[in-house]
Each structure stands twice: as structure tokens, then as C-alpha cells.
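Structures given as C-alpha cells follow.
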Structure I
Amino acid sequence: MDQENRSESLYRNRPDGSPLGGVNRGGNVRRTKGVCTIAIDTPLPRQDAYGAIAMPVYHTAAYEFKTAKDMADAFCGRVVAPDYSRMMNPTVMHLEDTVRALTDAANVFAFGTGMAAITNALLAVVEAGKNIVTSNHLFGNTVGLMKNTLGRLGVETRMVNLLDLEAVEAAIDEGTACLFLEIVTNPQMEVADLAALSDIAHRHGVPLIADTTIIPFTEFSAKALGVDIEVVSSTKYISGGATSLGGLVIDYGHFLQVGVRIRSELIFNVGCYMTPHAAYMQSLGLETLEARYRVQSANALALARKLRGVPEIKRVNYIGLEDNPFYALARRQFGETSGAMLTIDLADKRACFHFIDHLRLIRRATNLFDNKSLAIHPYSTIFGPFSRSQKEAMDVKDTTIRLSVGLEDVEDIFADIVQAVESLP
């Protein structure tokens, strides 16, 4: 069986011919059932021997087959059956099934981290001599992956202002492998026009790959906006309170080689597949995602509004504020919620460090969308290895603090921020 057909058989149907997850959403945020119902009630791959209603954790490396033919069929992709947990595991497959049902994707692949998801998505489309067109506002490790790791392999990265559609068009040529972006940049909080960028990418025959971690895929349809491949750090909202690391590649099937290469080559050869315990934790987290996200996003909006009245805070940047320059576009693309990340600016770096050191409730930690509120100084941490000129080019300022807003009572989060800024010398 060739690689293309192998991928199709693995990710379209089960041995009995039934589809592996998926619901008909068309081009809109429309499902045959509600988000919470799908997240909780996506069927298990097989009936459990003991009638368990939660997907069991299959902590095993290998699986026994009844016959040599059964083993050969599984290894060659003629039937959907786990053969070795480096490539396929029932617990992980159930998480993939659930995400596929929520997004109407052709394929979903679960990896050990968000960076592993980005790496596999890019490796599926690039090769030596090709280039990636992307934003000059990207997460630090994503920049490092593109510029350093892939750069050593002969892949060029072209960073442009994605708000300048003419510049994007000019940067794409016959050697472009993809157009890559974050739907809300971290920490700049920039929002690009996905539909417009999709039109440009597709005119040139290249996929639009979007990191959609900042807004959960349950809240909007990336597919309807023209995204071909989503990458998600499931460590964030999905894990249910920073319980585990994980990443997802959500492939809408518009560029067939992506699913083929990930399933038939990269999962086999790179070895980044998600562990069964992480998949179990993230399946549980997915069941409560909608409830948690609604509280966190509401907290973030309420907090952003309150913080604008604090004189020591020079700027509050949150796309849910009505006068934010990206407010209208964000509402049109992502709906009524705006995520649980915001930034504040103080007078200088010294003030930022003093503020962070005097927090009592908010944790000094690097993550996003934990149940607990978190604070970090991106300039000296996430972007710490970059030079001053590189940070300036990426609009990363030493006056900025990034806040991930958690599930605590918003009055308590606000009070902690106020007491910290009031302690400034």
C-alpha cells in the first residue's frame, strides 16, 4: 500500500468502515451536538471490557495480535489498530477522535508538546531550499525553531508584517512552503486577518498554518476562516490546569501531503507522539474546557477594564477592550470571547521586576491558561536569549508584563495587582 493510501486508511475509517470521529460543520461554527456534549460523549474506539465510561489509560508499549496477518495488516495500515505506542495508542487515539469531532478536521495528530506539534507541521511541508513566510511577531521558541533549527537544514524564514497584505504577497514566491502565523501574537497581542491571508496563500498554492493556542478551537472555526492546518499547545487550556504537556496538529485535509507525511513518516521517524497518560489527562481537561474558558475569558475582560483605572499602569493591552485596534477583527473572527491573556506596561524594567516580586496570589511562572493566574516578564525570559535589536524588531518591550488570567475570583486577582503596583518605590 502506498503512503498516500496508507494515511487515508488510517485516519478515515475504522476496521468496520465507520468514520473516525467528525461532525458536519460546513463553513460555520455549527455542530450536530453542542461543544460540551461532543467533548464528553465522543464514543470510545471500542467497548471497554469492564464497561468503563472514561477512556482507560493504555500504559503499554506493544500489543499482541491473534495472527501474523493481523499484525501485518496493522503495521501496513490496512486496518486501524495500534501496533506500537510510539505510533498509535488507544488512549491517544480517543483524544484525537474527540478533537476531530469538535473541529470537523480530516486528521488530528497528538504530540508530546506544543513545540513538537509546530515542528511536525512544518516538517510536513518544508524541505531544503524552501522558505517559510511568517510574522515578525512570533513566540521566541518558534522563532528559534525556524531561524536556527530549520535554518541549519537549508530552510529560509522570511519575517514580514502580516498586517501589510502587500508585503505578505511580495514575500511569497515559488519556493514558499507555507504561510505561518499566531492568531493572537504573544505578547504583542496582534491579530491578523485570517481570511485575507488565506486568500493570498491559496492564490500561491501554499497552506496557511495557524497557531490557535490563544483562543480555543471550540470557540471559532479556523477552517471557515481559511486555515489549512492548526497547531495547538494542548498544555494550555485543554490540559485542565497545567496537568500535562501536549500539542495537536489539526489538519483539514486541503493539502494531502501533510497528513500523509505526519502519519506515515514523521510519527514513525521523529518519535514525538503523545504519551497515554498525558492523553488521558487532556481528555478529562477537554470535558471541562468550555466551562473553564468561559470563566477565564470573563475574568480577563473584567480585569482589563479594572486595570485601566490604576494610575501606575501605563497601558493595558487586551483584544476584548472596545477601543483596542483589533477589537472588531477579533470579534468577527473569534466570536464574543477574547481569551485569557492580557499585558500591562509599567514605567520600566525595574518596576516590572519589583511588581512581579511583590505578587502574593498571582504565580511567577511561565505558562498560559493554568487554573491559577500567572505573571511573567517576556523581555527577560521568553525572549531573553535574543539581542536588544532583535527584541526591538519583534516589538518586545522591557516595560511589558504578560498576565495569564485564571479561575480565581477576579476581585482577588485585581487586589493582588493593586497591592503590588502600590508597593512600587
Structure II
Amino acid sequence: MYSLAIYIYMFCVNVAALFGNRKAKQMMRGHRDTWRILREKVSPEDKPIWFHAASLGEFEQGRPLMERLRREHPEKKILLTFFSPSGYEVRKDYSGADVICYLPFDTLLNARKFLRLAHPSKAFFIKYEFWANYLFLLHFKGIPVFSVSSIFRPSQIFFRWYNFGYSYVLRQVSHFFVQNTESQRLLQQKGIFNVTVAGDTRFDRVVEISQQAKKLPVCESFVGESKKVFVVGSSWEADEDVYLPYFPGKGWKIIIASHVVSPVRIERLQARLKDMGLVSVLYSEAEKSDRLDDLRSADVLIIDCYGLLSSIYQFATIAYVGGGFGVGIHNVPEAAVYGVPVIIGPNNERFREAQYLLGVGSCREVSSAEAFRNVMDLFVSDPAQLRRAGKRAYDYIHSNAGAADLIYRETLA
């Protein structure tokens, strides 16, 4: 049944590619390129250490391990694979890995061919990645496989009565480094005891990013001396319905990083801001211009490029992390690491760090424009509460760092 599902998925992606779906076309082209990349860049004696991430978020969780390995053992080759175009297309030129490619669909033939060409000595699968055929073959060949920053819930198929034996896939993993004790307990119920509660390597990554935050002259000029700076990361239109109505006439400086950066999306956002009486400027235009007066007089700075958000949060008085009115919130620790309170939408129950920060008041959930207004008014009227919320956020992130060091010592040192 698993293999049938994979072939059905492959068929659907191929059909989507034929009908012009951009991501599907990128994926199919990337899968074909994988075999060429491996033949050209990997030889049997290399025996690379293989890291696999579904997409960009999982890549960031594996990144602290890859970069420490690069620093301490530059002689070892690193192979990095992605499943999603949103990961590969953004990080295909990442300098921390020697070979970067897509991971082809998990058929038995693909898995055999991939391992025959890649010759990995160890494999690290990040978070939710449990591809049965790859894992069975890695186990059969005696290649250690480590699951990093994995997290499990009772609702996952592994723990359902109808799991069709899929939980046996987990037994192919050499060791699990899970995020919490609930994950450990669920695995133990299945008779899997090769588990360490290590936490989330994402905390290590966001701490590292905050310590190396980029200098952004455009943002510095836009913010100026203002103490009222609202930074939005991964903004969707549904988020904007909630937070934008609050700001006209309030004197806040707003920085918006849209989840999707495209000409149509940016034009729609600019038009909406104009209708609300908010003056906006694009980051790309401001970067090319020396007209600082225009930048300083603007109400909103729109980030129309990728790769800056993690550094932009350093300017925030209050941050908003989008996605909570759709597929789920994005990276809360990326904002909280700077010691600022974070506002999120209601779809957040699957995110452990958000749940903790909600519990201590460092994160606030809103489900409407009215709820957002109430939270903002509370923080504005009580600066001491705003500072306490920010400090608790900072303390939580920094006290939970260390997972990458533990995993590295156990697997790569």
C-alpha cells in the first residue's frame, strides 16, 4: 500500500508538471538532475555524511550540525538532499555542503540507485522524514541512520491501529534524537528505546543567527529612533486582515516580510496599504536609492526578497509570526530569540515552542482584528508587561539551546 501511494503521488506530480505547475516542474527536473549530480560529484571513496531535509525549515534544523562538522572535520564530504522545491531552490548554492540535490521519490528502484551512487557513511533525517524504502535499504546495508529533532504525536499513522505495519519503518532508525518526552513515550510504546530527548536544534540555529545578525542599513534608516516597531514575518493576506486595521494613525513603523514574494502579491499589498492611508516603500527600491527622507517618512517597509527576516526581527518592539490563519504558524523562535513578545494566529497547537510561550505570556494568540487590537493596547499601555514578556521569550530560547551539541557529540565527534 505504501509503494502504491508513492506511485500515485509520482503520477500526480508528473501530471501537474505537464499542466505547467511551477513547483511540480522544478521537482521533476530536479529529480532527473540528481543522478547526474551524484555521478559527477561523488565517488565511492568519498563516503559522504548525508543530511536530508524536506524543506527550508528542516534544513535550518540540520544546519548547526552540518556547519559544525564542516568546521571541525573539513576533510569529510557532506551530501545534502531536499524533497521540496521550496528548500532546494533556495539553498541549492549553500556553501556548507559539498553536494546538494533532490531526493527522488521513495520507490525501491530509486532508493537502490541513490544509495549506489551516493555511498553515504551515515545519514541524518531531519524531523518528519521517514521514507520507508530508503530507511530499509540503509538498515540492510548497515549504514547508521539518525533522526534529528523528530517529534511524534498520537495522531500520526505510526501510532494508529490501522497503521498497516508502517510503524515498523521506525525500527530501521539507529537512534532518535527527539524534541520532547511525549515523543520518547510514544516510541517506547512501540518497543523502540534507542531514543534520546535532545530538544530542538532550531533553538541552536536561531541563537547563532541572532548572534550573527546582518547589519541592514535600509531597516536602520527606516526605523530611525522609533520605539514602536512592528515586524511581521511570513505574512499572509488572512494575517493582514487581522493586524493592518490597527495601525493607521498610530505612528508605528511596520516591516512586513510576505510569505510569498511575487510581483502580483507585492502589488496587492501595496494597493491595500495605500487604501488604508499607509505609505509603503519596497526594500529593493530603498536599497538602490539614496533618498533617506522618503524611507524615514514611510509607514511600512515591505521586504520583497528572501533571506533577511531572521535578522530583521532585531528591530522589533513587537513581532507577529504569520500562517496561523492557514497552514500553521511559521518560525516563532526566530523572533523570540531577540527578546520580543510575539503575536500569532489560532493554528498553533502543533508547535511546542509556541505553546510554551503562550503559557508564560510571551506569545499572544489572536483570532480577530478586535483581539489583535486588545493585545496591542495592553502592551502599549503597560511597558513593564511588554518587557517581561520579551525577557521570558529570550530566556526560553536561550535556555533550550544545546541540542546540536549533544547530537554532534553522540554521532559525529
Structure III
Amino acid sequence: MNQEISVANQLRKNIEKQFGKDIKTATDCDNLVSVILRDCKTNISSQTLRRFFGLIKTTTESSHFTLDLLSKFCGYSNFNEFRNACNNQELELFFGNSEHTNYNFWDRSEQLCKQIIKSPELLVRTHHRLMSFPMARKYFMENHPLRDLLGSVYAQYFSAYLKYNTSNEAKIFAYGFLFQSSFLLQNSEMMDLYYKKVRETELSAEVHVIPAGLKYGVQLLYADSTGNEALFKKYFTEMKKARLLYRNASEKSVCSFESTVLESLIFTNRTKEMKFLIDNNTFQLNNDEDYIPAKRKETHDEVWKILCAVAYQKMGDRKNTERFLNQISLENLGTGWEKYYSLLYYTVYFHSAPLDQKIECISKFKILVDETYFSYYQNYLIEFSKELELLAVGSNKAQA
């Protein structure tokens, strides 16, 4: 249901509760006019109320004046305050009851992710309230980080998350994603800041395998992007030793230590190191988190194929590039992951696509760049356009 329609329906219920009975007739509206005038010292027409309660068919929306007045009648300063209160009540329903099963929290997080993606207004105003719920921090943030929104105000969710969780694992998780956001937005100053935060946070015993891989991925990507070869070699040597300590954890996780490191390294041209991670990847043998649904494993498997396709293309291994490309189905990517990984996919697919599909590929790619604000990919757009122009010239010459 549309968010505004849901809020309006809740306002109708609140008005009826305040009024003391359901509003079903024109007479009810006439009586409500008198009560509103008495309580709010402001007049409203009975016809306006009949439209609001659906007793008169109309295609026009209620005015700000009407919504503000009716909200005041229910005890709120204005309609915006009422709307915010509804959102808070909704969050209470999502995460306020610890008696629900873990799987319900997962489903609720999925639902909230979809609502936030569709509603920029909800995205902006929800994070501070949301992060006060422990279950929201665990399921909504830690298990549902929305990569597609890393170029938006969603990045503030990670800062709000750290207000309530300051463990080493939480710091690596939040600062790691903030670093990735800064990298994709090409903000070098913020990259420096979040790299230092990640570097300074120790891999203590409670740090899960995925944040551990993220820590090394951030450090390697930073060293590469700043051209610090000695630092890169140092981090890669440390990473190779650390991965052995996380092998057992990787066997129980939907995403391995090596795969998490590769997710950052894929933005470099370090083909030798990428090959090491692919050749030595630890695949899942069993699952130690029974609340994680099969769909998430499906998403991670799809991500692995995309990462391998990108890596093998950079290695110049055409056979393996095509092998992984042919296995990829973008429909398997989960909520909030589609745009982020589709961009990576198209950087590979463009070079393999027939001429007519290259045009469509550029169009889709440009839309994704515009929607995510990931300026990192602007150079790819330039490269694709030049390649397309050269192919068009060659095709015209051949026809001539």
C-alpha cells in the first residue's frame, strides 16, 4: 500500500476514535464539524469531511489545511507530526516485540528495505528512530545493508547505527560501508577518514568472517587507489595469513572471507591477487545461522559469479569470462543489491554483447549511474561511448 494512503487511513481511524464512533453518514460528518469547531476553534465544511471519509467520490487529494486540522483534532501539531508518529508506530510493530522468531525479523527487514527504497521521504527521516531497536541493528542493518543506496543519505544510517553499537565488529562494518560509499562517490577526503577508522579497529575475537574480510578489502583498495605499493603488499601478506584463521568460519558462512576481500579488490587491476582469491576461495559446507533464508545464499552465489566475470575479464581470460557471464541471472540479486552489482555486470557484458545490445547496455548502464550517483562509473560511460563510435564507423566502412 502507498505510504501516504496508509497514513491517511490511520488518520481516519484516529479521528473516529477521538470522535467516539465510526464516520459512516453525512449526519456523522455534520456532528464531527461541531466537535472540531469546539476543540480546535476552527471551522471545516461537512462536505470536506464527507470527501475525506469517502462518502463522496473524489479524485482530488485533501488539502494541507484539512490534513493539518484533522491531525490537530487528534492531538498532533500538524500532519507531518502525525505522519512521523505513524512511522514510529510502524517501526514498533516491526522491531519492538522480541517474542517474534528470528525469521520474522528477517522478513520485516526485507519489507522495510522495500519501503525505504520506494520512499525518499521515509529514507531521510527513519534512521535515528530505527537504530534504537536492537533487532533493527542486527537484521535491518547488519543483514540488509542497502548497497544500491550508498550514494544517498542512506549513508547516515551507518553513523546512526554506531551511536548504539560500538563493538569492533560494528565499527568495521559501518566504517567499511562508509568507505565504499566515499570510494564510489570519488570523495578522497572521506575515503582517508574512513580508511583510518577501519585500519585503527582491531580484529578482536568477536569479529565475524565477513567484517574481517571487509577490513582487509578496504585497506587493500585504499592502498591501491593511493598508489602506495609497499602498503598494498603489506596488507596482502597480512590478509593471506588472516584468511587461514577464518577458513572454518567461511565454511559456515553464506559469504567467504576471500569473496568479501574480492568485492573490494574488484575495483582495482590487481589481477594476480584476484586470481589468488578465486583459486583459494572457501565455499560454504554448512550454515551456522539458520535464520538466513535460501534467497540470501542465492544472492551471494550470483554476486560471486559477477565478481569472477569481472576478475577474469581483467585477467584477459576470455573463456572463463564467458563461462561466468553465461551463468549470471540478475533477477537473483536481492533487495537493495540489484543496481550495485548490475553496474559491475554491465562493465563486463558490454564488451561481449552484439552491437545492437551494446546500445541498450549503455542506456541501462547510464540509468543505473544516474540513479545511484556512483561517479566512479563515469569513466566507463566514456569508454563505452568511444568503443561504440569506433564500431559504428567500422560497420559503416564495411557496408560502403
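Computed from the coordinates by the stated procedures, all read-outs in this text should not be read as laboratory data. Quantities reported herein were computed from a predicted structural model and do not represent experimental measurements. Cβ atoms are built from the backbone, for glycine too; each structure is taken alone.
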(message) Given a value of 0.00 for FRET efficiency 1/(1 + (r/R0)^6) of positions 109 and 285 (r between Cβ atoms, R0 = 25 Å, to 0.05), calculated from one of I, II, III, which structure does it belong to?
(response) II
(request) Name the one structure among I, II, III that helix-only ellipticity at 222 nm (-39500 (n - 2.57) for each DSSP H run of 4 or more, over all residues; to 500) of -14000 was derived from. (result) II
(request) Assuming 11.3 is Kirkwood radius over Cα pairs in Å, for residues 253-300 alone as calculated from a single structure, say which of I, II, III it is. (result) II
(request) Kindly point out which one of I, II, III the value 0.05 was derived from, the read-out being FRET efficiency 1/(1 + (r/R0)^6) of positions 93 and 221 (r between Cβ atoms, R0 = 25 Å, to 0.05). (result) III
